[in-house]
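Once you scroll down, you'll see the structures, which are given as structure tokens.
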Structure I
Amino acid sequence: MKLTRAQQLKGRLRLLGDKSISHRAALIAALADGPSEITNFSTARDCAATLACLRGLGVSIEHNDKKLRFPGNQRLVSPREPLDCGNSGSTMRMLAGVLAGHDLSAALIGDESLSTRPMRRIIEPLKLMGARIEATEGKPPLKVHGRSKPHAITYKLPVASAQVKSAILFAGLNAKGRTTVIETSPTRDHTERLFNGFGVPVVTNSDLSITLDGPARFSGGSITIPGDISSAAFFIAAAMLLPGSELVIEGVGLNPTRTAFLSVLSSWGADISTTDFRLERNEPVGTITVGGETGEPVDDRVLDGEKVPLLIDELPLLAVVGTQIKGGIEIRDAGELRHKESDRLAATARNLLAMGAKVEESADGLRVSGPTKLRGAVIESFGDHRIAMAFSVAALIADGDTEIRGSESAAVSFPEFFALLDSLVQR
């Protein structure tokens, strides 16, 4: 994909469903008593992998009129073939939790990238709950042998991870007694919100513990998936960086564990407002308006500690924005980025350097100087959707042409990204 400098971003759009919420909604609908209907389900390849895996487990899913329908009261069965999770760590980790709480066996496989990602973080707690899991050096493929009555456990997460928390809670549905997950810092709470929204009480306590009393069953129902705020982030950042931009994004998810980057961009001078709040199965939804006028940044230019888990998907994009911020920015405590679809710290540093930015890479972060005049360059996505999209934003403010190699990787989370971007760009 070749991109050139833009003047402004203008338009009004409504994005397809949030990827994180779509995964969880499909798993819940597959396990629910009574029928469920999902509207605005994500078109991401990752979410398609979750649906394919559920069908492999014998789940009936009807797909028409842009809706997914699940008949409810379905029984999972051991699949005949390995369940292919593609590039989706969310699918593999959360589905392993579902399988751990059922008396069946299944192999979980993934693509080359997923096969390098750490899975010990789910293997350990799920084994404590009674599941037997086979893996090689803690990495995929996984062979999960579940049990119909897993053990209820109390487990403190060694690494802040919404996916691991979710895997334990899904396994805890069939456990007799109280399952408790203790977080070291807050992470995305979509699972807790949706469990409560579909009739399974989950309590979040002030000491960062989350509790579920089992056994418990979901009640089927309908949900319209909010627009994906992680997808919206790229357009929001581009509009902020291009003076005179006017962008309105309707029906987008505004979950507080996902909107930290809005606060960061606002602290860096972005003109961002949110309106039209409502709840969809406990998930906040609303409208985001962005103007291309920026004020002076405040001193909140170090992203570290408890901020990092709430910004984890947006950190490469925030590094791009940081090249335009007076005084630059610094990212710390983000070693988890080295274990995503690519080593996102290394990929971000390499590509920013190629565009003329001043970057210092450390074991767990980056220091980016700013403001810097970026130049067009050949960008390597490393097959990582978020790297491809973050540097598409960089291309819009760079002098000269930019080529994004492996741009097709954007389809993992956002197949419509480049078409939508082109419809908004004013040159």
Structure II
Amino acid sequence: MNTHDFIAREDKVCPPTYTPLPVVLCKGKGSWLWDIEGKKYLDMMTAYSAVSFGHAHPRLLKTLNEQAQKLTLTSRAFHTDKLAPLLEKICALAGFDMGIPTNTGVEGVETAIKVIRRWGYETKGITSNEAEIIVAKNNFHGRTTTVISFSTELEYQRGFGPLTPGFKAIPFGDARALKEAITPNTCAFLVEPIQGEAGIIVPPKGWLKEVREICTKNNVLLILDEVQSGLGRTGKMFAFQHENIQPDGLILGKALGGGLLPISLFLSRREILSLMTPGSHGSTFGGNPLACAVGYEALSLLEEEHLDQRSAELGAYMKSSLEKIQSPLIKDIRGLGLWIGVEFHKDLVTGREVCEAMRLKGVLSKDTRKTVVRFAPPLTIKKEEIDFALEVFTETLHEIEKAKQLR
């Protein structure tokens, strides 16, 4: 069965909630992927940063196989020997006391919303059912009903109402707007330190530090969604470390599962998470020993191989190389670490066109917001592999320019 036939087969049984590139992948190793016809591709997307260690990392596979033969799932009805070590390690790395284990990034966000609302009522003293959470415009925190309710992307909401109330959106990177939006009913500011799906939007330097001060002064919790930006992606273990601040809560996911399993966490201080009591939250698969074992090994890899530093160094190299490309198609280049977005002039080319053309040359990535191509390779990528991606990207732009008679 060829690529066309396989895609047609999938289309018959799977609704089109995504618009994937026309490639059918069947194997991955390190920074590379292979399709069903044997063609090899460099992975510059890593499942939205979930495959930060590359595909089929031998240490992670060894941990997965060993733990799978011992114990995989018991539910939280019982204790296991894998949850505490994982939480101890991540809390030490991130500067928190406790964490609630969940499965997906959006589940971590939903968990955070429950926790901070309870804190608002029981600690801050907000009137019941009046708690308000401030978010940023152009945010992306997932696609559950509550989370899409505070998205400013109308397509995420169309046909899914009634929407969940209790949220207020302000411009991203605008500290003054945050200050003006806070009321006595505000319990938290929930925000990505760098916006991913919005097109790798990096806020002004000093903004997050000012946000921390505003939240502290107004008794408002600062909750950071680092599902994509955390765990070395931006050149620091966590993106908030670029501003030397400490949030009140942190949501992690994606890379924590080593590209093998879904696992996410909401981390916070003891006085906040201690408000959660038996029956207030739960997940059958949350904190399962298989995912916890892999998560622990993933964190060990990050530390031992200094992958955050590697991300900083290779990311700086890649960004500076991209900035040297002379092309009338490019509008902006932005990012931190190995997380870079290239924005194109919308009247000249779409991000999809660029990704389609790169695919034919053996490099895979995905556009966002129609005009941006993002580069988020494994943190284990080699410099020569980055050079290959840069070469393909440059060739692709020049070919598009020629076809559109721009050069």
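To test your reading of the models, identify which of I, II gives -9000 for helix-only ellipticity at 222 nm (-39500 (n - 2.57) for each DSSP H run of 4 or more, over all residues; to 500) when calculated. Let's see the in-between values first.
Values: I: -9000; II: -11000.
Source structure: I.
Given a value of 34, 26, 21 for semi-axes √(5λ) of the Cα gyration tensor in Å, calculated from one of I, II, which structure does it belong to?
On the way: I: 36, 22, 20; II: 34, 26, 21.
Among I, II, the structure yielding 34, 26, 21 for semi-axes √(5λ) of the Cα gyration tensor in Å is II.
For FRET efficiency 1/(1 + (r/R0)^6) of positions 104 and 312 (r between Cβ atoms, R0 = 30 Å, to 0.05), which structure out of I, II has the highest calculated value? Provide the component values of the computation, followed by the final result.
Details: I: 0.40; II: 0.60.
Of structures I, II, the maximum of FRET efficiency 1/(1 + (r/R0)^6) of positions 104 and 312 (r between Cβ atoms, R0 = 30 Å, to 0.05) occurs in II.
If relative contact order in percent (Cα under 8 Å, 6 or more apart) is calculated from each of I, II, which structure is the one that comes out at 22? Could the numbers behind the result be given before it?
Details: I: 18; II: 22.
That value comes from structure II.
When distance in nm of label points 7 Å out along Cα→Cβ at positions 32 and 360 is compared over structures I, II, which one is greatest? Can you show the working numbers first?
Values: I: 5.2; II: 2.3.
Comparing I, II by distance in nm of label points 7 Å out along Cα→Cβ at positions 32 and 360, the maximum is at I.
Thinking only about FRET efficiency 1/(1 + (r/R0)^6) of positions 80 and 200 (r between Cβ atoms, R0 = 41 Å, to 0.05), which of I, II has the largest value? Mind showing how you got there, number by number?
On the way: I: 0.85; II: 0.65.
Greatest value across I, II: structure I.
Any read-out appearing in this document is the output of simple, stated calculations on the displayed coordinates, not a laboratory observation. Because the structure is predicted, anything quoted here is derived from the model rather than measured. Cβ atoms are built from the backbone, for glycine too; each structure is taken alone.
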